[in-house]
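Below you'll find a set of structures to go through.
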Structure 1
């Protein structure tokens, strides 16, 4: 597995979410900085009031995005590619990110930081995860243009 691909797939998916949330924030009353602050509050509640909490939230988000891409590539990518080829990559990316969204918003966040859930409408957060899946899937498809050996190794 190429580490560069993990970084590109995870970072691009995570960055797409940041752009989506920033766009949403520009049309709503909630600030992107507050959303990032709440990401920090979910992991490090003691740091939520810090002046660097929004930056820390962005860093946490991007690290989680890299971790998600790594797990997807290590667990899902090879069996999906072997069975379904390139189209399976996009479909499995979307399914995986849908599951991640459901777990985050209906299991993890209600326990860690219930106020995070009410910051944005669920449709906005779901769209965010789907955009991550599209960008990650597209990145993986473009990274392996027809090269089975690149995915299987």
Structure 2
């Protein structure tokens, strides 16, 4: 009888522990209605009219203010595991030098590209020193200190 109670207790604890690991869903950013996005007209709308329709951009181009980005992302995560992106929408509104819209691009999760960074280190000039060389390397390199134009006896 004790063996059966232990088994039931272990199964109950396992089920309880596993049920606590439900996935968490995240929604980040704001995505405007498709009708609003489609109503943006090139060479008609300006910075001000786009800001009125879509609000302030999530981000803008780094070196100029000619491209505005509006991000929206849905993702989910299970316990402590890495977040998995389920939906991604990016609206890029590009402006000309006069501030009028030139084009509105819509990017989704299918348009993203994986970037594989190189894990190598950048070579530097000089030499590699061991810990002992770094520790004792400056012994005897220091002078008497003080200004060099001071004459003895003055």
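Quick notes on this structure:
- Identity of the structure behind -23500 (criterion: helix-only ellipticity at 222 nm (-39500 (n - 2.57) for each DSSP H run of 4 or more, over all residues; to 500), calculated), options 1, 2: 1
- Source structure (of 1, 2) for distance in nm of label points 7 Å out along Cα→Cβ at positions 5 and 101, computed value 2.6: 1
- Read-out FRET efficiency 1/(1 + (r/R0)^6) of positions 61 and 125 (r between Cβ atoms, R0 = 30 Å, to 0.05), computed value 0.25, structure in 1, 2: 2
- When Cα Rg over 2.2 N^0.38 Å is worked out for each of 1, 2, structure 2 gives the greatest result.
- Highest-scoring entry among 1, 2, by relative contact order in percent (Cα under 8 Å, 6 or more apart), is 1.
- Each of 1, 2 could give FRET efficiency 1/(1 + (r/R0)^6) of positions 109 and 133 (r between Cβ atoms, R0 = 30 Å, to 0.05), but the derived value 0.95 comes from 1.
Here, each number is a calculation from the coordinates, and none is a lab measurement. Just so we're clear, the structure is a prediction, and the values are computed from it rather than from any experiment. Cβ atoms are built from the backbone, for glycine too; each structure is taken alone.
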